[in-house]
Every structure is written in structure tokens, then in C-alpha cells.
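J.: Take a look at the structures listed below.
Quick note: the coordinates plus some simple rules give every number you see, no bench work behind them. For clarity, every value in this text was computed on a predicted model and none was experimentally measured.
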Structure 1
Amino acid sequence: MNMVVPLIELRPGERGVVVNIAGGSGLRSRLYAMGIAPGVIIRILEKHQFGPVVVEAGNTRLAVGKGMTAKILVRKV
């Protein structure tokens with residue numbers, strides 16, 4: 001059984017499908033504009049102690065703040 005976890009919990013190389021964004025309409029709108037929405041497969045490329053998390057959503061690489069990645073809920077694939 002694949003549990004739903006915040007994106008921040010995935011390790012580099014792991015992928016998940018976005019199931020929900022636990023934030024307000026402003027955050028959802030911003031992430032949707034970046035191509036991160038429910039149903040999208042997202043992969044962690046780089047994650048360091050400080051700074052943003054580098055992810056790949058589709059064919060796009062993005063740098064997303066850790067606070068945002070904590071609100072993106074994914075199911076590991």
C-alpha cells in the first residue's frame with residue numbers, strides 16, 4: 001500500500017504522483033502555473049539541508065521552497 005506523504009519526505013531520485021496540495025488558493029494557483037497539480041508525476045532531483053528543492057515535473061525542472069514541498073502531498077510510484 002502506497003501512503004500519501006509530503007513531497008519533502010521523498011529522497012533524490014524518488015518519484016510521486018501529486019494527489020493534493022494542502023494550501024490556500026494562492027499557493028495552489030502558483031503551483032498550478034509551475035505545472036505542479038494533482039495527477040502530475042514529480043521527481044526529486046536535488047535536496048540539500050539549506051535552499052530550495054530541485055524537482056522535475058513532466059519535462060520541466062523547478063526549484064521549489066521547502067515550505068511549499070511540505071504542502072504538496074504525493075503517493076510514491
Structure 2
Amino acid sequence: MQDQIINILADATGRDASDFNDASQDLFASGLLDSMATVSLLLGLQDAFDIQVPVSEFDRNQWNTIEKIEQRVKELQNA
């Protein structure tokens with residue numbers, strides 16, 4: 001799942017997948033993820049994993065690392 005998330009991040013940001021080699025790196029603080037890329041990321045995650053991520057419930061602190069993204073996707077899949 002992590003590889004798929006990295007590929008979605010790379011597509012959303014226009015960056016190379018190798019930029020996302022640290023799953024615990026804060027994607028916002030590092031500048032890898034901004035508000036526009038976040039929308040693309042959420043849409044990509046929804047399509048790839050058949051989940052719904054309400055933008056109104058989006059908390060940046062719960063989605064700021066690859067590890068946290070993976071955890072949230074799993075939680076939403078099991079909801």
C-alpha cells in the first residue's frame with residue numbers, strides 16, 4: 001500500500017517518487033505537499049482505495065506523513 005501511496009503523492013505533486021523515501025517525513029513542513037497537491041492527493045487516494053475523505057474533516061496533522069496517510073486509508077477502508 002505504501003508504494004501505491006508514494007506513486008499517488010508523486011503524481012499529485014509532480015515530483016519523483018524518490019522524494020518520498022522517508023515514510024515519517026512531514027510532507028507539509030518539508031514543502032513536498034501544499035494545498036493544491038493535497039486536493040489531488042485526496043482524489044487519488046479516493047480513486048485508488050475506494051474511500052471517501054470528506055474535506056471538511058481533513059486534519060493536516062493526521063495526513064502529514066506517508067505512515068499517517070496509510071493508517072488513515074486503512075481506517076477509512078474499515079469504516
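J.: From which structure (1, 2) was helix-only ellipticity at 222 nm (-39500 (n - 2.57) for each DSSP H run of 4 or more, over all residues; to 500) calculated, if the value obtained is -15500? Could the numbers behind the result be given before it?
T.: Working: 1: -4000; 2: -15500.
Derived from 2, not from the others.
J.: Output the label of whichever structure in 1, 2 has the greatest value of relative contact order in percent (Cα under 8 Å, 6 or more apart). Intermediate values should be presented prior to the final figure.
T.: Working: 1: 45; 2: 37.
Ranking 1, 2 on relative contact order in percent (Cα under 8 Å, 6 or more apart), first place is 1.
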